[in-house]
Structure P
């Protein structure tokens, strides 16, 4: 294949996927590919998929159909979690040429050299048990904030989750390599790094398929202490961290830090201890409440977000009310609400009774309304204050956006000189 070609990317799902797509893009540009917007006609389209919900699967299919209509001769490559979990299903989608599993996505350039249109879809997947390597990734030039992947995979086995099957066991970068990446990003003018991973608090564990089992040489607390010393990076955010892994040391460090922002995202999933047990989560709601209290006692201005799943099998009206009341009384700022969807090969499929889909949607709406109210209240608490805002380069209808240190979104009239600058701003 002639590689003076054009390539377009589309990312579904999490911040980790954005970091990996950006890295794949740079790898192909180094091989001579020219990057184009996904809406344009390109020789190769790469879709980096998610498979957390059914919707992500449907979205992937819709994207392939759209490519087929506008550019039927283009090569279509599917990678990411959906590709690892259901390679044969994806290969059966008309128009797909190559399916790359978790271990093969970073070998994309070699695969493209051997690929031609018209052959049946090629699957290059792998046994997830064999994955032990870590591929460093970060997004750059895509936005002011950069997502830096420091950890991958998960060794927890929550009953609703396919991520261990899609990404393998927990494994991490080294502190030395993360620090080197942060210095590199500082040299590129990046002001804010968002640390990302599947189970970020597990940083330092490298659990491979070897007989040696779990090895922990470093930990997340040590990592953030080292990153604080990197010159040029003005802000760090912790993308998401499990409540049982969010230690007092980490909370205290962030409270005293000049660079780590007062902003935590802590998955909860349910406010009912009975449902948390069925989900195989590693904490109870009391621990979660104590984590929030510890953060707020040191940083009353801190923004705290939570993930919640509604409609999990067996979730009664009482369980949902427990969740709603718990969240309503908790000093958090916003929610990411997920409607439970059945995933193949997960233990949750055996749990009964199944919650009707319309009930799931009603519960989702109730929590999204609660989230809106909480964010309005949190923002209102800071009205009239002056806080530091990092403005981003994207502008819509003459306006630009940025975030305060504690994650309040600010809109302002677009001014070129404000892009990628941290400014004192009255809320």
Structure Q
């Protein structure tokens, strides 16, 4: 192991003082939780799950406690009884929702999740989706060797450094449990990278003897050894998988610390921002909103859907985004990289096939429309019309947002009030770091873009 890897180890493996600190807070939280269970009169077992229980955490773990109800507890009472119980532990916590409510909060300076579940004996016969989590913890504790725990830590930090660690919607990457399974299956951090360097989309993995009882079509598949009808890797997107494959190959060729702890691009100045746009002959269009009071996963889910939907609309109007991103860092911000800020002078609009039931409606719609730049005409068996273009992208976006159905469950009402800006209008001190990351097209482990 190279000297820089020893440096990485010193930064990611918790020392004695850090372990004592987190264990002290965990013991206090467990004692409080069990006291509240006793006061409730419920027969509930409180267990620690997650990376802390498995000793695979990095510098500052979350405290994840599961409140395991007996399987004969009435289902009709479970949501209320479970939420009342965990709320009694953290009265100021924020209610979150998986299949049923749970509480997120802070205790002793650590982020905490308190989750009710059923204490099912067989995880292939779940009552709620979260019931398998204690089984995940037990599987890893039973199968991960003591010398492999730091291998997991290296893999987690590597994935964090290259930007693919986390199953949440913001990242769409590798969960902690998936990293643990990869080390259990393949042996070590380096052996995971060696295997990944040969992966392609559609890679399929499992623990020997724990193969699939279902078919999966996601970019990556790793069969959950605890519940063989589940793909642990289902959150991993094409982009995250391909970034990890590339990072693994490049690390094996030239290992260095920047894969684990990349340097963030410095905030871009207004002058440099304008210079880059001119050099690349491109434009940046952005939509922004104040951040609402909402859980991060819900927020990023809405931002991702909006970004994809607006991107498709721009592409349909012949201003296809070259790239896009979104963030919720102090404000909601969706960015698009465009070659042009206006549509072409004429846009060809494709209609239904000849003889289709919608043909007459299309012909009537465009016959005398002032936006039509031609009469409807047949081409390759379909009706087409040329319509007048040269429409500013910002007008298209504003009109699109204003026309959205307020009852559309995938379109938050506050999106209608978004501020649309382009190029130098977008630049602000508080956005300078986000714009720098968006302009830097090289991967995070390469420091080849300068302000």
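Readers should treat all values here as calculations from the given coordinates under stated rules, not as data from a laboratory. Predicted model, so just to flag it, every value in this text is computed and none were measured. Cβ atoms are built from the backbone, for glycine too; each structure is taken alone.
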At a computed 5.5 (distance in nm of label points 7 Å out along Cα→Cβ at positions 41 and 313), which of P, Q: Q
Of the structures labelled P, Q, which one yields -12000 when helix-only ellipticity at 222 nm (-39500 (n - 2.57) for each DSSP H run of 4 or more, over all residues; to 500) is computed from its coordinates? Q
For FRET efficiency 1/(1 + (r/R0)^6) of positions 89 and 297 (r between Cβ atoms, R0 = 41 Å, to 0.05) computed as 1.00, the structure of P, Q it came from: Q
Which structure, out of P, Q, was Rg and Dmax of the Cα atoms in Å calculated from, if the result is 26.0, 79? Q
